[in-house]
1. If you rank structures I, II, III by distance in nm of label points 7 Å out along Cα→Cβ at positions 37 and 85, which sits at the top with the largest value?
2. When distance in nm of label points 7 Å out along Cα→Cβ at positions 13 and 29 is compared over structures I, II, III, which one is greatest?
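None of the figures in this text is laboratory data; all of them are computed from the coordinates on show. Since this is a predicted model, take the numbers as computed values, not measurements. Cβ atoms are built from the backbone, for glycine too; each structure is taken alone.
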Structure I
Amino acid sequence: MQQFIAKFEKDIQGVMSGFDRVLFRGSLRRLTHSKGMKWYLAENNILCKQYQDHVKEISQKLKKVVLEPFQQQNLLVKHVFGCDDKEKLARAFAAERGIREGDVCALTAMEMAPTFQHYKTDMAIRPRPCPTIYQYRLDPVFGWMHARIQTWFPFYVHVCINGREWLSRRMDRERLHYLRQENCFPWVEDIPRAQELFQEQLQVNWAEVLQPFARRLNPLHEEIFQRYPTQYYWSAFQCRP
């Protein structure tokens, strides 16, 4: 980057730095280990050998309740396979419908993820194909984004945002003029002010902001964990400046 700036210094009006793609992961830490899964089963009077039937039943209920709002809005609900480009599919549908804000579509897939398997007298952690649900959305704050949940224990969730999408909406609210080309800003009216807005990302209470997305991904959370309460712990799983 420094070499690029040095080479084109005469043509550069200013420099901004901030996050581009950020993937947050929500983990239910009481369920990220085999003992936690056994404690959950014990609290719900479920035998380890009954786990498979239990998780399939919950997965089906969760899938139904998560997809229903998209079906009611007559939005795309589709199962995709490994070779399908989910992002491309979602963007094409948004363009076709002229969606500028709100829900776009819900996509389901089978993806490898860490989950549990009954093994002898224990609950072993195993990577297995898990039913997964993606929710694509044009959010008024974050812009184009998606959130996903694996519908088998331990219900990991991921929320993926684009920091530059976030910045463009922040500049809109500030009435700061700019030119955007795909994911770049070739021109910004006030670069120092835009950088100040970019820095606001570092002050966000992300755990509080992300929790509503977790609730949308799993409206059954309180019901499932009535006897074994647990809440999501958030971490920055991937960050790309």
Structure II
Amino acid sequence: MTAAHPLDHFLDSLRQSPETPVFNPWEEVDPEHDATEEAPEIRRRQLRQYLRERRETATHLLIGEAVGYQGGHFSGMAMTSERILLGHKQKEGVRPDHVFRHLAPQRTSRPDLKANGFSENTATIVWKALIKNRIDPYAVILWNTFPWHPYRPEQGLLTNRTPTDEEFQFAKPFLRAFLALFRHCRVVALGRHAAARVADLGGEPVELRHPAHGGAPKFRQGLRDLFADTAADRQRSK
């Protein structure tokens, strides 16, 4: 019997989540907005493929704060929207095969909600910046310090909120396990909150401006500078 890869153990562990207003994309069905009861399985499969295709190629971890309802809630992947998966961002340079190559992408939201799937602004900015700057998307893994989707219970699942300190405490072992899986990668935090969560585990992340709330230009410039420095470091080491 073949032993399971540590990545598979980690992905199975994500099926646990806090008993707070948090949606777990890989374990729960969104009864109002999912198209099928197979939605959690589809999201698990897509996340697994996304990470598997980067096990040998990733050099950087780009880490945000939490899953959003327009992104990972339905795609199963951090800072990645259904609209990217379904090919509706190709005019902006972002293709489905930038996410993964060896699995047919699927949406999990009901088609009558959004004809082309949900679209997340942060996801679009991040993916476009990678592609426009000719950064290999397989050199980067997108993730969050809090891997599930925190929502406002009084307003429903199609909302976002900042995780509480108690929720972040629950998530710490999961972030630690994720960083251990990709310990060879440079850690890049989007925003000071994500940087603080990584630092709390003893890490020293590079901090970039989060693209939300008017931060997109500084994020793009920071990403360009980061990968220009990385390329320069590689040249010097030859």
Structure III
Amino acid sequence: MSAVLAAAGLARTFLGGDGVPIEVLSGVDLTLQRGEFVAIVGASGSGKSTLLQLLGALDEPTSGSVRLDGVEYAALSEAALARLRNRSIGFVFQFHHLLREFTALENVMMPLRIAGLEDAAARARSEALLESVGLSHRMTHRPSQLSGGEQQRVAVARALAPEPLVVLADEPSGNLDHHHAEALHELFAGLARQFETALVVVTHNRLLSARADRVLAMEAGRLVPAQGLEVLPS
């Protein structure tokens, strides 16, 4: 089976304040299959978020390549990359980044409307997704009227709205208490498999990483199998 996402030899170097190059990533390789859940762990500043930005076409590697469904990012124009991010990649961050002036339903509909889906179809899919994350009774509420856990569930529904090939999540439960974090973990893992979406999650939360099919650690700019983490049955 061909990988839905494949990164090969990814390196990323930044210039420090003194002008000295700092190599954050050094030859990262990663492949994901449809429906696979991969957790990435590692110390703060080890390059995990930088890797997500490269996988999500939000930044360009110094060297190496990323392919999504066989299409290499470097071969795409800026406009084509923008379409790819909107239609094929879902993002969930520690802070949900919902548009505060819009309802939960309108937030989930947003990427679909940007992609050109007609209003009725966008509304129907968004309503179904909000129901799947347990928020059918909160669709007309704005973010300020939702709890932190509810806002993050809206963000998950929004990420899944365009039926992306891959969802990238950066510390998605980092801003939640234990109860809401665990509810989000269970939801996240279940939806990835339900929608057969590849899922990459950067996390410090051992309970979330234990739900993954694979756990990788970022060490010295490379990904290696994580040691000593129990993987929960799916």
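1. Once distance in nm of label points 7 Å out along Cα→Cβ at positions 37 and 85 is tallied for I, II, III, the winner is I.
2. Top value of distance in nm of label points 7 Å out along Cα→Cβ at positions 13 and 29, among I, II, III, belongs to structure I.
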